[in-house]
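**Q** Multiple structures follow.
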Structure P
Amino acid sequence: MNLQNQFIKFNEKIKLSDSKLNELKSKKDIIINILKDNKDLPNFSPFLQGSYKMRTEVKPIEKDYDIDIGLRFDVNKFEYDDPLVLKKIIRDALKDHTEYGAEIKNPCVTVSYKKDNELAYHVDIVTYVFEDKENKNSQLYLARGKEFGKPENKFWEKADPLGLIDKIENKIDDTNDKAQYKRVIRYLKRWKNISFSSDGNEEVPGIAITLLAYSYFENKSEFDCVDYQKKYDDFEALNNLVKKIKEQFVQIYVGGENKHKIYLKLPVEPYTDVFSKMTINQQENFYEKICKLSDNLIEVKNEKDLVEKCKKLNKILGDDFEVPEQEEYKEQSNFIPYSSASGKI
């Protein structure tokens, strides 16, 4: 037994199970079929996006599960001056699909599902159109705006959802290296979920965590000359990423106080700052918490005893990070080999 084994167990606990993924997929398929049968909608091609597509998802602690679907409509942007036209048709087609119905939100239409008499999961449907529908590689535009929002908040925004997925997915080629990359994203997302309130914009956006890893993650492993395979060290990979994130904050002077701000642009259109919706105080809170996380991880690194390391990590990452019994650790440490964790996505 070693620390890497405990991280692999943790990863298995916090990622969505195949049964849950299949359940969400079935809801997605039903929604797409309903919309394809709707005569008021032009033809479209669906695709998955977000953490479900990239397999960087984590089980929510208090919130409901979600899945993101992109719909590329075979129309030109100039055919729809109002970006809400298609969203309203989608909403109306799905308003009676579940007890909760469908709701137009700024970037999407959300369909919510009840299970065991409470909100269980939701599907976000994002509307895209082409600059030139005859050229499927032409610029895509995302329909922004709420139904009763201000006119200036209703617009077509340049977007490249498939390009974003491609960049994140192909940052790393090696299958096992990529598996560590995605595990560390999950670890940091779980820390985020237990460390921030989900109210308003206080919680760091999930895409921001993923893009921080895309920008600053480095694989941590050693090659074992006996087994002829890499031995991965998820703790060092996480610790290194947190250090890099901490270094990205810049100090600014606001209202007579020194505050810390972080900038990170999407690597594709529209190149927006993924932290733009967080206030300076919320970003300062993020800085303070990432500093505390960095300090806590250093304490873990300096701790010699495995059980004590796990106790510290349990406090950082939550109860899904198992703490082995001292006797169990002593009994097993002599004969359980160091796991490479290869293939564990």
Structure Q
Amino acid sequence: MTPGPTRVPERVLRAGARPMLHHRTPAFSAELVQLLELLRPLFGTQEMVLPVHTTGRGAMEAVLCNLFSAGEEIAVCCNGKFGELWAKFATSYGLVVHRVAEDWAADIDIAALTDTLKAHPRTRAVALAYCDTSTGVRNDVAAVARAAKQLGALVLVDCVSALGGMPFDFDEWEVDVAVTASQKCLMSSPGLAFVALSPRAWHAAMAAKLPRNYWDFLAIKQSLSRPRPETPGTTPVHLVLQVAEALRMLHDEGLERVRQRHEAMAEWVRCAVAQRGLVLQCPELARYSPTLTAIALPAGLAPAAVREALVARGILTAAGMGPYEQSAFRIGHLGDIRLADVERTLGGLGMVLDGARAEPPQ
């Protein structure tokens, strides 16, 4: 019950245990092509989706070195650890970063973002996380995209903890770059990422001057455009086989049903939090993610102790992050997690809390 890596279904594990397919054969190419076609509806795009042989963080970094030149300006929405990660990577590549929405407990203020873009008219892009698992926020990507487009900025979205569990409409929202990875809602082992780019983003990539080699998006696009599509270098074959099977499972379930399942699990957790007299870690947020819930604990009740007690019951949850490490913990409900898993987790949490309240004061 963590935000990732998530549980890998048996069907996906079996796909990853198939005998080796050589990555330059027609059989493997067919698997790769189907994977990428099955991903498009999750992104909500007709654009090509690129497989990138790296983690989600690697793909975020690859976006920056493919689309920018040193000294260019970018606005980053920093209302969580993974928004902050965009800013960290951009700084490391010599970009000028304008930080907005720096309060982890708050949603992105669109008016403040617009003011920042107007104050820095050379800003080339706005970067944000769709769902930031450090807080449980569900950022309003469509609203950010509208604001950015009005002032000519690209929109870069980290969808690593969202895509496959939350609705996303790359084309309709006019997003320019979206990044996801294999180990969360895609129910597979870590190590493979995927990136969708708009025509505007490809135009930026053609003009960008930052160095890139292994993560060269143009080289990946050219390899995928061959009569028998493939990727540059050695492909992580069994990761591709896993993700392809996981996507077939999601489509078998029905993407709308998958999203409804995630919303139902999140609502159940939030209701249980209230019934138990607890509060959400960031109670002032307007929009919460259906893939993770961050929960604050009362003073005197250590999150580490609660998590250890849950582990003793066979339930693994995640620690709080950043300023919430000593006061909160997080329950992931994404990917292959089902309502029965949520029920078991909440039952275990209830017993742990009841036991802690029954203990005499020291």
Structure R
Amino acid sequence: MLETYSPSGSEAEVAQLIHNEMRAHKIVSRIDRAGNVLGTLGNEGPSVLLCGHMDTVPGRIPVRRDGDFLYGRGAVDAKAALAAMIYGAIAAKQGSAFPIQITVAGVVEEETSSKGIKEIINEGSHYDLAVFGEPSGVSNIIIGYKGSLRLHLTFLTAGGHSAAPWLSASSYDASAVFWSEFQRQFLQNEAQSKFDVATGCVTNIISDGPGNSVPAKTTLDVDIRIPPHIKPQELAKKVEDFSTIFARNRKDVRVQLRIDDETEAFLGSTDSYPLAAFRWAIRKLQGTPVVFLRKTGTGDINVYAVNQRIPMFTYGPGDSKLDHTENERVSIPDYLASIEVYANALPRIAERFNQAEMQPAIK
């Protein structure tokens, strides 16, 4: 999988590779119209969705093994997690004394548009629980992700000659003032708890014009990450009002705002039985306490949780600090351990489901 380069929008080759591997292991597999790979084991019992993503950020990294570590683009984010789901599902189905239905989904464009998970939502299949594959670390489970609000801002001025900058308003200067005031009003990057406050940064800035001109057009792309108590729609309205007032107070500057994406934060329950089954499996294998994590990033689970009210969380091998870096690597022992966690946790869920089904109705 690592040797098959698959930046967002170019997942077809790795999808075919995974499809072939699933079929070789007698998994009923298909590639849907979005390009997702879906493999299903079993047709009765609790229905489980294991969802990982096939795409990566751009940038090739030579694939190599160095001791216990495997390097390559996607090693952490998140091909190791998806591979662990596939082999963990196979082992779980073989080892379960009770019926269980497992669907392993390798989805497209998690890093960009979430096109893959949106297609799964549109298909309308029902699941009793969902686990998303991202790097939590083998002994941790992720129960929360921040939401996001992505903005595209354009600042327009008349421009002028750079030999007399005092005569003309600069769109770049206006954007710098805007951003400084925006940070003071909306962002708390210096707060101790980064999960509980809005944080963000400028991800791209472009000033147009020849080298001897005061820039007449500057654009900013802004990525804001928001906690569960802030709704992206409410924050978007405040940002719109702020932009309007900023331009109104500067007759020589026009500001255009476009909301490129709104994603709600996710904070899951810590007392569901599926979560308890994974905690048990991790403790059994690792002999260490399980830590619940809340991440400042945003993932496909945010999109899925808006439409589904079922237990869901994130689990997978790897150190998320290596996401999107040139040093992406995964510990092979951790990768193998995460397969065992799936292999042990899923049959325990099937057993509990069977016991609940067998209980007489209370009258």
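A short reminder: the numbers here are calculations on the coordinates, not readings from a lab. Not measured: the values here are computed from a predicted model. Cβ atoms are built from the backbone, for glycine too; each structure is taken alone.
**Q** Suppose FRET efficiency 1/(1 + (r/R0)^6) of positions 257 and 281 (r between Cβ atoms, R0 = 35 Å, to 0.05) works out to 0.75; of P, Q, R, which structure was it derived from? Each step should come with its number before you reach the end.
**A** Details: P: 1.00; Q: 0.75; R: 0.15.
Working through the options, I get structure Q.
**Q** Upon calculation of P(r) over Cα pairs in 20 Å bins from 0, in percent from the atomic coordinates, which of the structures P, Q, R produces 27, 54, 19, 1?
**A** The correct label is P.
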